[in-house]
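Pasting the structures here.
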Structure 1
Amino acid sequence: MPELVATCWTSAGGAVPGAADQRSTFTLEDRVREVAQTGWVGMGLVADDLVAGRDTIGFDGLRALLQDNGLHHIEVELVQDWWLPGFEDGQTDAGRRAELLLEATAALGAPFIKVGPGIGPAVDDIGPLVAPLRRLAERAAAVGTRVALEPLPFAHIASMPQGAELVRAVDHPACGLAVDYWHVFRANTSLTELAACLSPEIVVAVELCDADREMQGTELFPDTRDHRRYCGEGDQDVAGFIRTMREVGFGGPWGSRSSRSSTALSRCATR
C-alpha cells in the first residue's frame, strides 16, 4: 500500500487557509491520535499550530507525541513573502515565522518546509526571485531540510512549468517543488506538460485531490479552499496524475487535503 500523509488542513477542523488565525479547532493530542488511527503515516502542521505546540508541550514533546503514535512523516508550512526586504533578518512577520518553521523542522525532523509564491498576478520575470529563494534553501539545508515551492494558479508563480523554471534557476539541492494536483489542472497544465517540466530531483512533495470539471464560482481561491472533492469522486484524472508522477520518478509518501479516512486515496493511488 502507498504511504499517505494527512496534510495540514486534513485534520485542522474549523481552521481554513487565509484566516488571520489558522490554529486548528482541535488539540494537537486529538489530531495526532485521530490521524494515526485512520491509517496515515504522517501529518502536516501550519505555523500557528506549531506556535501552540511550542508554547504548551514544546517541540520535543510534540516530536515524542508523533513518534508514540507511529507518525514518521511530518510537514510544516508556510513560508511567505520570502523575497521582501527585511525577511532574512527577521524584521518582518513573515521572516519571524520562517525562523519558527526552521526551528520546528529541525526539532521534528520534517523533510521539507512548504513555501508560498505570493498571491497576485504571475510574474513575467523570475529573475528577482532566484537569489532570495536560493538563500532560503541555504538556510533550510543548514538545519537538514529542503524548501518545497508550491506554484498556485492565482499567484506570482502560477504553474508547475514556471515553478520548475524558478527551481532550476535557483540550482540548489535543498530547493524543489510541491506538486498539488489541484494547482496543476486549474492552471490548465496537461499531464504531458507536467511530465515534461519535472524531474525526480526537484519533486519534493506531491499532494492528491479531486474537483469538479469546472471551477465553482468566479475566483480560484474559494474554489481550492471550499470545493475540492475526495479522490475518485470528482471529474479530474487522479489516477493519470499518479501514473505521471510515478513515471517522473516520485515514490511517495503522497499527501492529501481531505477530511475523511485514507480509503478513497488508497484506491486511487493503487490503480
Structure 2
Amino acid sequence: MSSGLILAMVLAVGIGLSLGLLGGGGTILAVPLLTYVAGFPPKEAIAASMFIIGVTSLVSVIPHARRGNVQWRTGFIFGAAAMAGAFGGGLLGAQLPSVVLMVAFGIMMVATALAMIMDRRPQTSGEARKKLPLVKILAEGLVVGLVTGMVGAGGGFLVVPALVLLGGLSMPAAVGTSLLIISMKSFTGLAGYMTEVSIDWVPVLMITIITVVGALIGTAFGKHVPEKALKKVFGYLVLIMGIVVFFQELPLVYGVAAAVLVLTLLGTLVLRRRRQLLAS
C-alpha cells in the first residue's frame, strides 16, 4: 500500500464529516484527494468519487430520516431529474480531455467556496410547502445533475440551497434530503462514466468505508456545531484547494493569473458585504 493511498484514507474522514455535517461538500474534496494524493487518473478519480459519495450519502440518510429530516417526495422528484442530468453529464465528461474536466472542477470549487464564505444561503423557516413547484424542481434537478455528473462536484452545495429556495425546506430538512438526492445522482453519474472508465475497486472500497465512518460521526455531532462558522472554514479550505488545482493543471503564468483573479474577487465580495452590513 502506497503512502499516498494511506494519506488519502486518513483524509477521507474529512470527506465524510463534510457530508454528515453539511449535506454536501464530499465530492468537492474527494476528486482532488483521489487525483493528487492517491494518484488516480482524473477521470477514474471522478468516477470513483461518485461511488464513494453515493454509498456514504445513502448510509447517512438513515440517521437523518430517523430525526425526520428527509422529505422523501421532494427528494425523489428532484433526484429523478438529477439522475437524468447526471447520466448525461457522466457520458459527456467521459469524452472530454482530463485537463478540461479538472479546470472545470477547479472553477466549481472556487464558485462553491465563495458561496460558502459569503454565506449565500436562502433564509427560510418552517416545513416544505404543501404544493411543490414541480417544473422548477425538475429543471433545477436536471441542471444540477448535468453539472455534477460531468465534473463530479457541487452536489450538496447546489442541492441544499435549491431545496431551501424552491422546495421551502428548513435547513435540517434540506441537508437530510440532499443526501438522498446525492446518492441517487451519484450512482447514475457513475453509470455514465463506467461506459468509458475502469476503477481499481480495492482502494476505492477502503476509502469508502472510512468516509462512511466520518459521515456518521459528522451526522451525530452536526446539531452541536455552529453551522455558519463551519461553512466559512470549509469554504476557505475548498478555495485553497481550487487554486491548487489551477496550479496543477495550468501553466504557471495562467495559474498565478487565476489565483490573483480569485483572491481579487474574494476581496471585492468581502468588502461589499461589509459595506452592506455597515449600511444596515
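What follows is calculated from the coordinates using simple rules that are stated; it is not laboratory data. As the structure is a computational prediction, the values presented were derived from the model and not from experiment. Cβ atoms are built from the backbone, for glycine too; each structure is taken alone.
Values as computed for the structure displayed
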{"quantity": "Origin of the value 18, where relative contact order in percent (Cα under 8 Å, 6 or more apart) was derived from one of 1, 2", "calculated": "1"}
{"quantity": "If helix-only ellipticity at 222 nm (-39500 (n - 2.57) for each DSSP H run of 4 or more, over all residues; to 500) is computed and equals -27500, the structure in 1, 2", "calculated": "2"}
{"quantity": "Structure from which 0.75 was derived, FRET efficiency 1/(1 + (r/R0)^6) of positions 31 and 87 (r between Cβ atoms, R0 = 35 Å, to 0.05), options 1, 2", "calculated": "1"}
